[in-house]
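Since every read-out is calculated from the coordinates, none of them should be taken as a lab result. Please read all numbers here as calculations on a predicted model, not as lab measurements. Cβ atoms are built from the backbone, for glycine too; each structure is taken alone.
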Structure 1
Amino acid sequence: MNWKEDLPEQCPPEKAFEPNDFKVFRLATNKNIDESDFQSQRALKPKAKFKGVDECIARSISVFDEINKCLNMAKLPLYKNKWKAVLEIELNESDGLALKTFKDPCHYSWWRSTTFDINNSILKTIE
């Protein structure tokens, strides 16, 4: 599989799975879908040091398997007015690999393949 980002050795982890009709959600900063909504933390902050986060995870895209996780995050004071929409994404085998990560039971890290088409996402505006 070809990856959208350069990944370190042993990344994605061996435990990562091929999604099949796996519906996930992600916050978006625009009311239009574009590439900027599909960036890893490493792509957004190339020189940052992420405390307690493996470089492989830093190069993944965070997604949640419940829309309410995104909607609740958007209400937090830290993020107030930053997020404009929620992306609903149905991941399939050709879209990359995913793995449940961090303590939140709804959080997944997704390593995006070059074949993923952002236009297959559904944009839901946050009211």
Structure 2
Amino acid sequence: MTLMFLNGGAMRGGPLNHLLKDSPLVGVVRTAPKYRFYSVGDAFPAIEAVDSGGVSVVGELYDVPWEVLERSLLPSEPEELELGVIELEDGGGTLSMVRRRSYAEPHTYRDISHHADWRAYKASLEAAP
């Protein structure tokens, strides 16, 4: 098993949570305050490490079996993301999907770092007139 930070549709109650195949939730956690947080076409989030101006992003930490990671979760990830290692607020590291370094930035990236929480961002879209 490996620890995996999730901050989008695979979190509890999300449309992609079934991809975790009942992997246990370790807890709700935050990243260290060294990331920018983006919405990609309002379909999914992406985080990116930065040298300054970073925020602490909310997510969920799961204990995911390698087989589930390899055969279920990773194949479903969009091409704009890649598997990486991030730092959590407590100083520990974990796997996470991060903004793909080699991906040419499309116009659909929106910086939503002020929300730092995918659910809060999505709720703000629903509340907008």
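Key figures for this structure:
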read-out: Structure from which 2.0 was derived, distance in nm of label points 7 Å out along Cα→Cβ at positions 16 and 88, options 1, 2; value: 2
read-out: If relative contact order in percent (Cα under 8 Å, 6 or more apart) is computed and equals 32, the structure in 1, 2; value: 2
read-out: When mean count of other Cβ atoms within 10 Å over residues 8-15 is computed for each of 1, 2, the largest belongs to; value: 2
read-out: Distance in nm of label points 7 Å out along Cα→Cβ at positions 24 and 48 derived as 1.7 - corresponding label from 1, 2; value: 1
read-out: Origin of the derived value 21, 16, 9 (semi-axes √(5λ) of the Cα gyration tensor in Å, for residues 32-95 alone; candidates 1, 2); value: 2
